Structure I
Amino acid sequence: MSRICLCLTGKTLARNLEFINKYRKYIDLAELRVDCLDSDERFSIRRFPEMAGIPVILTIRRSMDGGRFSGGEGSRIALLSQGLAFADADRRRNFAYVDIEEDFDVPSLEEAARTFGTRIIRSCYNFEGTGGELAAKLSGLRRVGDEIAKLVLSPQNAAGLVSVYQAARETRDMDKILLCTGRLGTNTRILAALLGSYLSYAGIKDEKDAECCAPGQPDPRELDELYRFHRIGERTRIFGITGYPLDSGADPAFFNPLFTQNNVDAVYVPFPSDSLLSFLRLAEEIKLEGASVSVPYKEEIIPHLISKSRQVDHIGACNTILRTPSGWTGYNTEARGFSGSLLRFLNRKNFARRHVTILGAGGAARAAASEIHRLKGQALILNHTVFRAKELARQYGFVWGGFDNQGTAIMERYSHVIINTSSDGTESDTAFDPGTLYNFTGKEVVMDIAYEPELSAFLSRAAQAGCRVINGYDMSIQQAKFQYNLFMGHELNSEIIEKLGL
């Protein structure tokens with residue numbers, strides 16, 4: 001079973017002890033980053049393991065390896081020696097591990113560590129990518145059989161991430177720590193057990209005097225409670241979400257609590273990917289059972305499906321894939337999620353006699369247009385690329401146009417409901433929004449399918465004009481319910497969702 005290691009980056013030993021106590025219920029061990037301590041605090045590191053009451057890794061990371069130690073190698077060796085000196089017969093009072101780099105060569109120090117039960121972690125860092133033969137690199141790191149090989153990588157693309165999971169499979173029986181930094185690598189920290197990684201590092205968040213040591217590093221509570229880290233094993237079913245860039249905040253927070261509530265041995269993980277083909281290769285490597293498909297792959301995924309639902313055929317976009325023995329089956333749950341959420345907000349059963357403007361012509365716009373047509377509404381499709389708006393509108397006999405004065409003029413006749421499905425204007429601090437040429441009267445109902453930030457620039461402008469506004473959070477929950485049903489093969493009890501406050 002993989003362990004959660006809290007990376008301690010406080011400036012004092014006392015502060016680091018506070019961090020341990022804050023997260024003690026979630027963690028298995030801690031790493032004391034001596035390079036982050038104030039200079040005068042470094043003289044007292046020997047007593048920290050006894051203070052901590054849990055196994056502690058002694059680490060003094062050089063700046064060239066992403067750390068903060070800028071002194072000479074002689075002074076670093078002296079500090080390491082000080083931390084390991086005067087070993088106690090009770091090993092709980094000693095550092096349980098010492099983390100040293102592959103080029104570190106002080107045999108006397110290493111032998112002293114082994115003599116008193118301090119296990120050596122031999123580290124290598126590559127912040128330029130993933131490199132070549134990763135399995136061979138891992139195997140070559142260890143000088144003695146009881147060492148733990150540690151390889152930290154920064155994949156530049158999703159293809160590089162695939163090679164990391166392949167290397168993990170090839171070194172299945174080796175004691176190792178294998179992880180990736182950055183947003184692409186967050187899933188390696190969550191799925192440490194799948195990688196066969198001895199531990200996963202967690203960082204300290206929301207504390208001004210201690211920063212996360214590496215990008216993509218979750219905090220212990222997030223790992224343990226949200227991603228159910230300590231429950232992940234060989235039989236755990238893996239689901240997730242892909243897209244690029246990927247904004248998946250609500251999805252893990254929806255699925256993972258439901259898995260816990262229903263006693264399902266499964267985890268839902270973000271897999272941002274700059275290449276759909278690379279994601280599909282990764283999905284095969286880790287035996288992913290199902291996934292939510294986000295922008296920009298909702299249309300690109302369709303040729304890779306062995307079969308697809310009628311909604312996918314009709315809409316021309318797929319946001320859910322499910323593994324079958326013969327390949328991937330595709331579904332669209334956005335359409336029902338969209339209409340269910342918006343109609344509940346409008347307190348209506350359909351869109352009859354409603355004239356609606358849809359901004360955008362991508363996968364979400366296709367789902368919205370399909371439902372507006374099915375539920376007896378009329379719509380105007382506006383898009384930057386006008387031919388895409390025209391292509392979508394003609395499927396349903398809708399009107400179309402561009403984001404220009406002519407399109408805005410038509411909007412005035414299709415303004416009962418205005419829906420933004422484009423990615424423009426979702427940041428709260430931008431002055432641009434996709435309907436900037438249109439002046440809200442305050443009578444419109446305005447929807448933005450984005451939900452982070454809670455009020456996009458588009459919704460803020462509408463609200464200021466007096467419009468009723470709704471973001472895409474409820475829509476995301478509604479469509480996720482249908483995804484859960486597909487993933488699990490049975491209907492989700494709505495009372496559970498209400499109980500969890502989702």
Structure II
Amino acid sequence: MENQRKISAILDRRSFLTRTSMGLGAVAFSSLLGGAANPGLGGLEGMIPSGLPQVDPKVKRVVYLFQSGGPSQLDLYDYKPLLRELHGQDLPQSVRAGQRLTGMSGNQTAFPMTASIYNFRKYGESQRWVSELMPFTAEVVDDLCFIYSMQTEAINHDPAITFFQTGSMLPGRPSIGAWVSYGLGSDNQNLPSFIVLVSKNGGGQPLYARLWGNGFLPTEHQGVQFRSGKDPVLFLQDPAGFTREDRARMLQRLANLNDHQFDIYQDPEINARMAQYEMAFRMQTSVPEVLDMSGEPDYIYDLYGPDSRDPGTYAANCLLARKLLEKDVKFVQLYHQGWDQHLNLPAGISSQCKKTDQPTAALVKDLKQRGLLEDTLIIWGGEFGRTVYSQGKLTADNYGRDHHPRCFTMWMAGAGVKAGFEYGQTDEFGYNVVSDPVHVHDFQATLLHLLGVNHEQLTYKYQGRRFRLTDVHGQVVKDILS
């Protein structure tokens with residue numbers, strides 16, 4: 001008992017010194033600024049105060065359609081007619097220039113250049129090249145901003161996906177959605193600001209919950225996964241015989257205990273845990289409401305395609321994403337697996353496009369017809385691209401493509417970006433970027449800028465260092481901004 005009193009006394013002195021030093025310092029600093037808090041330095045951890053963007057935000061909400069596995073840009077968007085002439089010839093050493101290869105094709109003695117077996121056409125007033133695999137996306141090209149010159153540093157799936165989602169190839173950092181939730185808060189207090197949907201009709205490379213985790217940020221900022229089935233959010237429902245009034249009384253008592261605990265220890269995770277409990281209580285009403293599809297007319301299901309009636313499919317998740325965006329959820333992340341076509345690419349990529357092309361285009365059209373595209377940003381892309389040469393045996397109607405981090409294609413649509421626009425260029429082989437490269441950190445910096453945040457100032461102090469999503473890199477790609 002005596003030891004416990006000593007520990008409490010030490011903690012009380014420590015918390016007093018912490019609170020007074022930081023508190024008095026903050027008051028003094030605020031007075032120097034005429035009462036205005038510095039967005040980059042405000043708060044104990046150095047976060048941007050909730051709801052206080054640093055530049056004029058163009059984007060109110062984001063839906064990120066992540067195509068896991070690495071879609072082949074050469075078979076979808078980045079048309080290279082020269083490859084038809086050079087089909088089957090070995091990729092010149094001067095083009096490859098000793099760039100690293102994966103272990104899956106590193107032992108090949110030849111690297112035969114491979115033209116896509118699919119036809120390309122120009123579409124829309126913007127005259128963008130699109131493969132026959134994407135007929136529905138071709139209908140909305142004038143709403144899209146293509147980036148052909150994406151580059152990443154990782155060559156294998158897990159570090160590459162982790163890099164895109166967290167800004168680091170090593171696990172443990174906060175995800176993009178968590179940073180957005182932390183920096184900007186929520187516009188709907190009854191739903192999480194960051195919601196994740198994973199297609200059940202994907203398959204392929206595994207996905208890990210840390211990809212939408214909070215890392216070292218407070219836990220209430222982690223992505224909440226909505227699943228198909230009886231329990232869309234795990235552990236949300238009350239046990240049998242437990243009423244909503246019982247839950248409310250329990251939460252009130254628990255809040256009182258946690259308030260007392262926080263006064264003693266000043267651990268922010270105590271408040272974070274209570275925030276999660278309270279959100280779960282509100283979600284018991286809001287989640288069934290947003291998941292209720294009974295009010296959707298047949299023409300909407302027809303727009304998104306037949307899979308949209310099957311909960312958990314990519315198409316159904318695109319439709320659900322639209323409903324979440326209507327509820328002002330800040331960041332909605334869709335993950336669709338199955339784009340990793342090392343062998344038998346024609347069959348594999350055709351299957352993926354049938355699952356994703358129509359609902360992706362439908363989401364663009366649906367948001368546009370509802371007026372939501374004006375302040376919503378849609379992002380489409382994977383973790384890297386595919387090689388110009390065939391992995392494995394090249395035949396007249398079959399081939400595969402290995403991972404290629406040097407250049408690949410992404411697109412954006414909606415608020416803040418130029419519609420019907422293209423940025424960056426790859427060489428005539430589709431192997432290297434020749435103009436306007438866009439690094440992963442550039443993409444992340446641009447995304448935060450569109451949300452009204454200076455990526456260099458959205459920081460969190462952890463283990464003595466101020467971390468940020470873009471690490472120590474990143475430039476806003478101003479040329480794509482509208």
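No lab work stands behind these numbers, since they all come straight from the coordinates. Source: prediction; values computed, not measured. Cβ atoms are built from the backbone, for glycine too; each structure is taken alone.
If you work out relative contact order in percent (Cα under 8 Å, 6 or more apart) for I, II, which one comes out largest? Provide the component values of the computation, followed by the final result.
Numbers: I: 9; II: 28.
When relative contact order in percent (Cα under 8 Å, 6 or more apart) is calculated for I, II, structure II comes out on top.
Given a value of 22, 45, 26, 7, 0 for P(r) over Cα pairs in 20 Å bins from 0, in percent, point me to the structure among I, II it was derived from.
Numbers: I: 22, 45, 26, 7, 0; II: 22, 52, 22, 4, 0.
Comparing all candidates, it corresponds to I.
Give the label, chosen from I, II, of the structure having the highest value of FRET efficiency 1/(1 + (r/R0)^6) of positions 135 and 223 (r between Cβ atoms, R0 = 35 Å, to 0.05). Please report the intermediate quantities before stating the final value.
Details: I: 0.85; II: 0.65.
The maximum falls on structure I.
Given structures I, II, which gives the highest value for mean count of other Cβ atoms within 10 Å over residues 191-198? Spell out each step's value before the answer.
Working: I: 22.5; II: 25.8.
Of structures I, II, the maximum of mean count of other Cβ atoms within 10 Å over residues 191-198 occurs in II.
Comparing structures I, II by FRET efficiency 1/(1 + (r/R0)^6) of positions 55 and 183 (r between Cβ atoms, R0 = 25 Å, to 0.05), which one has the largest value? Mind dumping the intermediate values first?
Details: I: 0.25; II: 1.00.
Ranking I, II on FRET efficiency 1/(1 + (r/R0)^6) of positions 55 and 183 (r between Cβ atoms, R0 = 25 Å, to 0.05), first place is II.
If mean count of other Cβ atoms within 10 Å over residues 71-78 computes to 12.8, which of I, II did it come from? All intermediate terms of the calculation are to be shown ahead of the outcome.
Details: I: 12.8; II: 27.9.
Considering all the candidates, the number was obtained from I.
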